Structure 1
Amino acid sequence: MVGLWAPVITGTVIWLIAFVAMLVAGVDGDWLWTALAGAGLGCVGFVIIAWQSAASRRGSRGAQRDL
């Protein structure tokens, strides 16, 4: 089973690299903002994983198990 952190970190880093590369290349348009949104959603993913992991450790009924 793959942990949740690895794919979220990988995806977020890829979106950040794409965003910076497009900034350096002078790209302006939808793809620039798509890359920024992808990186932002990756950061939201970090928060959700941490929140669910903490809830699981506390033993909350609605928490996902084995994160």
Structure 2
Amino acid sequence: MNILAEVFRELVGMFLAEARLSLATLALVGLVAVLSLAVHVAPLLAGAILLVGCFAILVEATVREARRRRR
């Protein structure tokens, strides 16, 4: 049971450490889900939006962290 608790704490810690990154990713997934279900965007387009959005979020988080460490 200790191993499960430790794994759970580590997973929660990963998501809470970068809350902005986690929230941005969840918002992107929600946006793509709405586009797919409500607006009936083609699956290939939805996948492309998800891919480009994830790259954009990753680049933004990397640039923000690089600026923070430079100071």
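At a glance:
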item: Structure with the greatest value (metric distance in nm of label points 7 Å out along Cα→Cβ at positions 26 and 50, set 1, 2); result: 1
item: Structure (1, 2) behind the derived value -26500 of helix-only ellipticity at 222 nm (-39500 (n - 2.57) for each DSSP H run of 4 or more, over all residues; to 500); result: 1
item: Given 28 for relative contact order in percent (Cα under 8 Å, 6 or more apart), calculated: source structure among 1, 2; result: 2
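Each value in this text was obtained by applying a stated rule to the coordinates, not by laboratory testing. Predicted model only: the values in this text are computed from it and were never measured. Cβ atoms are built from the backbone, for glycine too; each structure is taken alone.
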